[in-house]
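Below, each structure is written out as structure tokens.
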Structure P
Amino acid sequence: MWRQMIPALRMTLLMTVLAGVLYPALVTALCQGLFPAQANGSLISKDGRVIGSKLLGQNFSKPEYFHPRPSAAGSNGYDASASGGSNLGPTSQKLFDRVKAAKAAEGLRNDIPADMLTTSASGLDPHITPANALLQVPRVAKARNIPEPELASLVDQYTEARDLGFLGEPRVNVLLLNLALNARQPQR
């Protein structure tokens, strides 16, 4: 029996070291060397303090900031430990009622981008569509006393193109746009 067990135990130990230690260490070293910012979560720091990540949505609710899309992650939204969508489909009455109430609360018209009222699959999407951002320009411009064309130009400047020219859709990272606003005109 031990004649069969010894090679099996050796192979288990070898594979544990290879797949459980060496391979992850190699991949980690390569990622840290080639893509350090991405490997560390694309964190954004200000004055030595982490204020967010380019990869995770955050809630901005003041009128002087661009607002992200709604979040279904956690009880109050934007909870990275409770990432997940609402799983409500297009025929869901609950989704219809929620969107209708949000639209009425914001005083929005019918022809608006879907991402203004619907959550993303993860509930933590950091991006909004350029159309969503441009619809928010009048509110932000009024709150900050900035000319609308200047603010629209800033939105264009922070609009990211499709990846590789054909993957995904153009998008605006809300955190980066709001940080640019604060750099231009600091808020309390």
Structure Q
Amino acid sequence: MKLTNQGVITNKFKTLNKGKIVTGIIMGTKKLYDWANQNPMIEMRPSDYTNDVFNISRNDNVIAINTALSIDLKGQVCADSIGKIFYSGIGGQVDFIRGASKSKGGKPIIALPSTAGKGKNTISRIVPFLSKGSGVVTSEGDVHYVITEYGIANLQYKGVGERAQQLIKISHPQFRDELKQYAKKSGFII
């Protein structure tokens, strides 16, 4: 709402639904609801429209930014559970990752902090393998870019060894040796 009112978001470069904010959900304050009510710039659509890979890809330069709870050295993304414990739904992550990858000039991104927890309870979010029971929300074949505060890993069209090396480079330095040892032990890298 604020960015639209400031003219930052215009939707004028969209090739599908040009000039429109297309969404299936609006959550926020009464001020937001009042602004959205009868606003001709907003189109409420069901998720089978908003999350349709073909519809997403019809816009050029789609940048899809999603997050993860953890990602393993092959590039499998878990965004819905911590082990067997259900954390959230999968939402539209795969839809937007695939739509952005098919969009002319698009970029599918998984962005996450390199760690979770604090002090002695700090754990790496880039892990050797996903915990038992973890859901793979986005498969390794769909992941292109992974970003942490330590950099960007481009996994697109890379083999397992290159993927592991790229992910280790952007992991927290505290966990890099452990990840390298696992990657060597598993035959991912020499």
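We did not get these values from a lab; they are worked out from the coordinates using the rules stated. Source: prediction; values computed, not measured. Cβ atoms are built from the backbone, for glycine too; each structure is taken alone.
Looking at structures P, Q, which one was helix-only ellipticity at 222 nm (-39500 (n - 2.57) for each DSSP H run of 4 or more, over all residues; to 500) calculated from, given that it came out as -13500? Checking each candidate, the match is P. When Cα extents along the principal axes in Å, for residues 29-76 alone is computed for each of P, Q, the one that comes out at 41, 27, 16 is P.
Could you tell me which structure in P, Q was used to calculate FRET efficiency 1/(1 + (r/R0)^6) of positions 37 and 69 (r between Cβ atoms, R0 = 35 Å, to 0.05) as 0.50?
On the way: P: 0.90; Q: 0.50.
The value was obtained from structure Q.
Taking Rg/Rh (Cα atoms, Kirkwood Rh), for residues 125-172 alone as the criterion, the largest value within structures P, Q is that of P.
If distance in nm of label points 7 Å out along Cα→Cβ at positions 117 and 133 is calculated from each of P, Q, which structure is the one that comes out at 1.6? Working shown, then result.
Numbers: P: 2.3; Q: 1.6.
Of the structures listed, the value fits Q.
Given a value of 0.2 for distance in nm of label points 7 Å out along Cα→Cβ at positions 13 and 61, point me to the structure among P, Q it was derived from.
Working: P: 5.8; Q: 0.2.
The read-out comes from structure Q.
In terms of FRET efficiency 1/(1 + (r/R0)^6) of positions 53 and 101 (r between Cβ atoms, R0 = 25 Å, to 0.05), which of structures P, Q is highest? Structure Q gives the largest value of FRET efficiency 1/(1 + (r/R0)^6) of positions 53 and 101 (r between Cβ atoms, R0 = 25 Å, to 0.05) among P, Q.
One of P, Q was used to calculate Cα Rg over 2.2 N^0.38 Å, for residues 5-44 alone, giving 1.19; which? List each step's numbers first, then the result.
On the way: P: 1.71; Q: 1.19.
Computed on structure Q.
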